[in-house]
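Undergrad: The structures come next, written out as structure tokens.
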Structure 1
Amino acid sequence: MRIQAILTAWTDRKIRYAYAGYLGHMWELYAMWAWIGVALTLSFSAHMPESDAVSLSRLIAFLTIAAGGVASVIAGVVADRVGKANIAILAMTISGLAAIASAITFGGPVWLTILCVLVWGAAILPDSAQFSALVADYAPPEQAGSLMSFQTALGFALTFFTVQLTPLGAELIGWPGVFALMAIGPALGIAGMVRLKRIS
């Protein structure tokens, strides 16, 4: 990795805003993936025996993660046509709203919570590749690999804390509160993408 890329990541506004979008995305992604099954078990347990809630939550957690893969393929097909930043903004907007909706419906009708979480799962992933592509587009050719590596390193360093802190947060403020806090990431990511579009 070229050490100079670290300086470029800070001084080049386009790269910096692409990083900001990516970090906002990573704020929620792995914390949601890691803990959604546990959270759904508690939500579903309000309406069914715990054993049934566990089985159903495992299925929905799988479908939630899988939905993001399907949506990413679709996003990749249309990204060059409608704009990578626009895809990222759309995905984060839906993801953030779905996180809030999942918080509101937590412990409510099972079908409604499932719907919100599946939408959240579908929207939480498609922006991921767009951030890497944006960095590749704007990076000096000799630094592209280093800048994308540094971007990934920062993102996964962030997830180390978010994944570990999520269950602690749930104990303090409950899962609905944690879901709402996860929406902060997309909000900050959208802000980064809007600023990127203004200077592009």
Structure 2
Amino acid sequence: MRVIAIDGPAGAGKSTIAKALAARLGLEYLDTGAMYRAVTCAALQRDIPVDDLSAVTELARTMALDVDDRGVIVDGVDVTSAIRTPEVTESVRWIASNSDVRTELRNRQREWADAHGGGVIEGRDIGSVVFPDARLKLYLTASPRVRAERRVAEAGGDVDEIERAIASRDDSDTSRADGPLREAEGSRVVDTTGLDIDQVLEAIVRLLEENE
């Protein structure tokens, strides 16, 4: 099974790079962050408090969830756009810090990889926890300011405000007890600051060739 694990903080370019890398290598792509957002979205839509650990865990275990490069489907409903709302973005940290939810989604991620014979899988604990034996483990990063500027270029907003939000999310991701964001043992760090997509892809392909 060929798994390329890509971790890194919000706005580092993981999704863009992972999708492009998967296409280049002829592999499937999985955005695990979308899975946590999907649980968050489902909880909000059902008026389940995101800090109700047991209720959210039960939701995560029983909901039908399909994530692929075409979108996100929860219980037969397309929530591809709904999981990207500010409300979901603000609340997802509660879901991401729920250890029982993380266990459920990690199991689903491993099942997905088994079903697809591997793939390019991105998130925040992929190389460190979910697939520690991945063929290649990458940690994509960039400065908070650059990540904020990228978000503004994509969706608008105030750079300073978004930079503060990114810093807050970084703190939440790196300080949680279960699956904190960190460089996995054996991972290769790629700083995307000042690089375009093609340059990052070429750097990753070189690293992959070194690991073959």
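Where a number appears in this text, it was derived from the coordinates with a stated rule and is not lab data. This one's a predicted model, so the numbers in the text were calculated from it and none came from an experiment. Cβ atoms are built from the backbone, for glycine too; each structure is taken alone.
Undergrad: Using distance in nm of label points 7 Å out along Cα→Cβ at positions 120 and 176, single out the structure from 1, 2 with the greatest value.
TA: Structure 2 gives the largest value of distance in nm of label points 7 Å out along Cα→Cβ at positions 120 and 176 among 1, 2.
Undergrad: A value of -30500 was computed for helix-only ellipticity at 222 nm (-39500 (n - 2.57) for each DSSP H run of 4 or more, over all residues; to 500); which of 1, 2 is the source structure?
TA: Answer by label: 1.
Undergrad: Of structures 1, 2, which gives 40 when relative contact order in percent (Cα under 8 Å, 6 or more apart) is computed from the coordinates?
TA: So the calculation was done on 1.
Undergrad: Looking at structures 1, 2, which one was volume of the Cα convex hull per residue in Å³, for residues 128-167 alone calculated from, given that it came out as 52?
TA: 1
Undergrad: A further question on this structure: For mean count of other Cβ atoms within 10 Å over residues 32-39, find whichever of 1, 2 sits highest and give me its label.
TA: Comparing 1, 2 by mean count of other Cβ atoms within 10 Å over residues 32-39, the maximum is at 2.
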